[in-house]
1. With P(r) over Cα pairs in 10 Å bins from 0, in percent coming out at 6, 19, 21, 17, 11, 7, 5, 4, 4, 3, 2, 1, 0, pick the structure among I, II it was computed from.
2. Computing mean projected area of the Cα convex hull in nm², for residues 88-223 alone for each of I, II, which one ends up highest?
3. Given that FRET efficiency 1/(1 + (r/R0)^6) of positions 152 and 184 (r between Cβ atoms, R0 = 30 Å, to 0.05), derived from a single structure, equals 0.75, which label among I, II identifies that structure?
4. Which structure, out of I, II, was distance in nm of label points 7 Å out along Cα→Cβ at positions 112 and 144 calculated from, if the result is 1.5?
5. Here helix-only ellipticity at 222 nm (-39500 (n - 2.57) for each DSSP H run of 4 or more, over all residues; to 500) was calculated and came to -20500; which of the structures I, II was it taken from?
6. Taking 25.2 as the value of mean count of other Cβ atoms within 10 Å over residues 8-15 derived from one of the structures shown (I, II), identify that structure.
7. Compare mean count of other Cβ atoms within 10 Å over residues 16-23 across structures I, II and report the one with the greatest value.
8. Taking 14 as the value of relative contact order in percent (Cα under 8 Å, 6 or more apart) derived from one of the structures shown (I, II), identify that structure.
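The numbers here are math on the coordinates, done by the rules we state, and not lab data. Fair warning: this is a prediction, and the values are worked out from it, not measured in the lab. Cβ atoms are built from the backbone, for glycine too; each structure is taken alone.
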Structure I
Amino acid sequence: MAGYKLPDGSALPTTQLADYQKSVHYSALTRGNDLSAPTCNDCHGNHGAAPPGVGSMANVCGTCHVVFALKFETSVHKQIFDKGCVECHSNHAVQKPSDEMLATSGAGICTPCHSARDKNDMGAVAAETMRGGIEQLKSGIGRSQALIGRIHNAGIEVSDQELALREAGTKLTLARTEMHAFEPARLTAITADGTKILAAVDQAGQSGLAELQYRRRGLAVSLGAILIVVIALGLKVREIDRRHSADTTARGG
C-alpha cells in the first residue's frame, strides 16, 4: 500500500493487515477455524480489488450481518453516519462487540457524539436507557440460572425452567440486535418480555426451594424417628440380655 494516495492526497495507510490480525474476524478464522470469517477479498474483491466506497460500506458488512444492517437502515444514525457500521465498529480492527460499548461515558463508543453529563442529550438518554434494559435482563438471567441450578443439583425436575431460561437468553440476543435501530421503546418491549419469563422462572424456583425444604424437613423427621426406634431397640435388647442373665443365674443357683 506504500506509495498510494487517498482521494484527498494523503498517504494510504499500511497497517491494514496488522489491524485485521487484532480483529474478531481474524480470531474466528485462525482460532475458531471458521472458514466463513471474512478475509481481505471478501470486502475488496479478488483480481479487481478496490476499497469499498463510502456509500457501500454498510452493504459490505450487511452481507454477513444482515439483521443488524436491516435494523441500522431504520435508525436515525443511518442519516448521520457516512460510513455506516464502520463508524462504531471500525473496518479492519473490528473488535468483539460487548454491552460495554453501548455507553456515553468511559470506553463507550457513544462518547464521541454524546455525553451522559448533558441531560438534554436525547441520544445519551436513549443509549443509557437501552444499556440499562440490557443489563437488567442480563443480571436477571444470571440470578435465575443460579437459582434453577441450585434446585437442579438437589434433584428436582427443572427442565421446563431451563427451557424458559434459554428463551430469556434469546430475548437478550434480540435486544442486543434491536439496539442498532436505536429505538429504546422497541428494545424495552423485548427486555420486558424477557423479564416476564424470568418472573415465572423465579416463581417456579421459589416453589422448588419450598419443596426442597419440605423434603429436608421430612428427611430430618424420618431420620429422627429411625434414631428413636434404633435407641428403643437397643434398650430393649439390653433389657432382654439382663433378664436372660438373671434367669441363667437363678437356674444355676
Structure II
Amino acid sequence: MKRALVTGGSGSLGGAIANRLAAAGCHVIVHCHTGLEAARSVVDLVKQQGGSAEAVRFDVSDPDASMAALADLLTIGPIQILVNNAGIHDDAVMPGMSHGQWSRVIDVSLNGFFNVTQPLLLPMIRTRWGRIVSVSSVSAILGNRGQVNYAAAKAGLHGATRSLALELASRGITVNAVAPGIIESPATAGVFPKDAIERLVPMKRAGRPEEVADLVEFLVSDRAGYISGQVVSINGGMV
C-alpha cells in the first residue's frame, strides 16, 4: 500500500483529496496545522469507508518542525505520493499590504512546498516511483485584485513544478500542479455570490472539491505516468 501525504488535509478540498486517495487504495496521512480535530474527522470518515489514514500536525512554514515531523513519518518507510495543498489567504491591495501579509502567504504556500517536499525526495527516489502534485490557483494564471501575495506564491509553484519535474524525470517520479478556479467551500461561499460566479465562470457554477480530487487522483496514478511538469487548470472554462 502506497503512503500519501496531503498537506492542508483538514479543509474541504484537502479532505476530498484525502478521501479520494484512500478510496484508490493509499494509506493517507492527513496533515493539518491548527485543525487537528478536523483532520481527525477526515481520518474517521476514511476509516468508516474502509480506508486507511492517520492525522499529523505541524507547521509547513517552519522548516525545523517540518523536518522533525517528516523524519518521524519516514521511519516507517518512504512516502511516494505527496499533495502540497496547504495554503493561506491574507488579502489586501498591494498599496495597503503589510510585509507580514506578504511573508505569511509566501511562507506557507511556497516555502512550505520546499519544507515538505525536499525531505521526502531521496527516500522517494530510492523507490524509483513517486508522484508530487501541488495545488495552485487560477489566481496564479490570471491574477486577482487583492491577491498579489497569493498569486505570487502560487505562480512560484508553477516554476518549481516544472524545474523539479526535469530533475526527477529519469527516476520514475512525476511532478505536476493543478490550478483550481472557484471551488465550493465555506471560505468561498461568502466571497463569490451566485451572480458573481455566473459572471466569472463560463459553466455558471462553482467546482466541487470532489472534481479537483478526481483530477489529483488521476495525476498520482499509474495512468498518468507520462504526464509531468504540467500545470492543469480546472476552472469551468475561465481560461
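1. The read-out was computed on structure I.
2. Working: I: 10.8; II: 9.4.
Between I, II, the highest calculated value is found for I.
3. II
4. The structure behind it is II.
5. Values: I: -20500; II: -13500.
Only one of I, II returns -20500 for helix-only ellipticity at 222 nm (-39500 (n - 2.57) for each DSSP H run of 4 or more, over all residues; to 500), namely I.
6. Numbers: I: 9.6; II: 25.2.
Answer by label: II.
7. II
8. On the way: I: 14; II: 19.
Only one of I, II returns 14 for relative contact order in percent (Cα under 8 Å, 6 or more apart), namely I.
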